[in-house]
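Undergrad: Scrolling down, you'll hit the structures one after another.
Bear in mind that the values in this text are calculations on the coordinates, not laboratory data. Computed from a prediction, not measured in an experiment: that's the story for all the values here. Cβ atoms are built from the backbone, for glycine too; each structure is taken alone.
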Structure I
Amino acid sequence: MVGSDNTPPGLNPKKAAYMASDLEKNAKYWGLPIKMPEEFFKLMSSNANLKAQRFLVALEHENPDYLRPAARELWYRMWSRDEPIHEIQNIKEVCDKLKIPNSDKLISEINSPKVKDLLKKNTEEALAYEAFGAPWIVLKREGEEDACFFGGDRFPILCNELGIEFQGPLKSKI
């Protein structure tokens, strides 16, 4: 948030109130068990998830097949089960659940200069696209200017840009 000059929702009461109700609507729409973590504003106003971010960076470079499942499990821990993700023990629990090979090595790399530099590089790349939150999606097409999208509610617009029909979660229920 610092690099983008964005303010955390907890510092803007209207943004915080909207975010809580918006999460409920999104949970219903997507059919996902989403709930605001009890200490969300405290977590977002600190570097509490930095170890988890670094772990995912290390995982992407050492064992990329586990990146998506690990990211998903960290998401569910935080956004569905209100379980912590900010301590090494929490990351070990994710590794154990997913049976990630060489997890001790991956976890030991969390504080390595290599992983720190890779995360910094990823962050700088996002800021170069003027990212200010997540999800931030960059559509890259050969011969065309990159297009940026912020928020999960932009998937229909992203699909439109790609020339495909958005198959949202409610299509199958109609």
Structure II
Amino acid sequence: MGTGTALRYRVEVEDGLKLSAADVAEQVERVLADRRGWTADGRSAFRRVSGGGTDFVVRVATPATVDKICGQYGLDTGGEVNCNVGDHVMVNLKRWELATPVYADDVPAYRALIINHEVGHFLGHGHVTCPGPGKPAPAMMQQIKGMKGCEPNVWPYDEDGTYLTGPAVP
């Protein structure tokens, strides 16, 4: 998936959760392969692996586990949000299952936003804010904190391959 040197990733689901690791892995793979995703930059590529060395791991875990792992890096996820720390894309089970009010009617879309946002951090992208009322919200915008006039959007690039961004958040 993509034209750059493939980043190898593995998908994990915390033990004891009632999620199919195979289903989660397929969803993550679809997001990372989408032409509106990070591969549209012409540099990023991804390859899911089941073992061996990886560049990063996508892990769906309970809010408590996400808090613990993210907290080890000084991030306060408050039982509510996801994070990227080191080589871990930590996905909060609560968000994976319930999304947010804006995406409550389209949980799969919010899952795509989680993956795009946190993998975006892994790739070195920081937070941005809404570029203007009525415009698509950038994937790197913390949409869980409010849309600030933007329209919901889960992809880093639009259908034409234009990167969707906004002013950097300090």
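Undergrad: For Rg/Rh (Cα atoms, Kirkwood Rh), for residues 13-60 alone, the calculated result is 1.08, so let me know which of I, II that is.
TA: This figure was derived from I.
Undergrad: If you rank structures I, II by Rg/Rh (Cα atoms, Kirkwood Rh), for residues 53-156 alone, which sits at the top with the largest value?
TA: I
Undergrad: Consider the structures I, II: one of them gives -8000 for helix-only ellipticity at 222 nm (-39500 (n - 2.57) for each DSSP H run of 4 or more, over all residues; to 500) as calculated from the coordinates. Say which.
TA: II
Undergrad: Taking distance in nm of label points 7 Å out along Cα→Cβ at positions 29 and 149 as the quantity of interest, name the structure among I, II where it is greatest.
TA: Looking at the calculated values, the largest one is II.
Undergrad: For mean count of other Cβ atoms within 10 Å over residues 69-76, find whichever of I, II sits highest and give me its label.
TA: Structure I comes out on top.
Undergrad: Once Cα Rg over 2.2 N^0.38 Å is calculated for every structure in I, II, which label goes with the largest value?
TA: When Cα Rg over 2.2 N^0.38 Å is calculated for I, II, structure I comes out on top.
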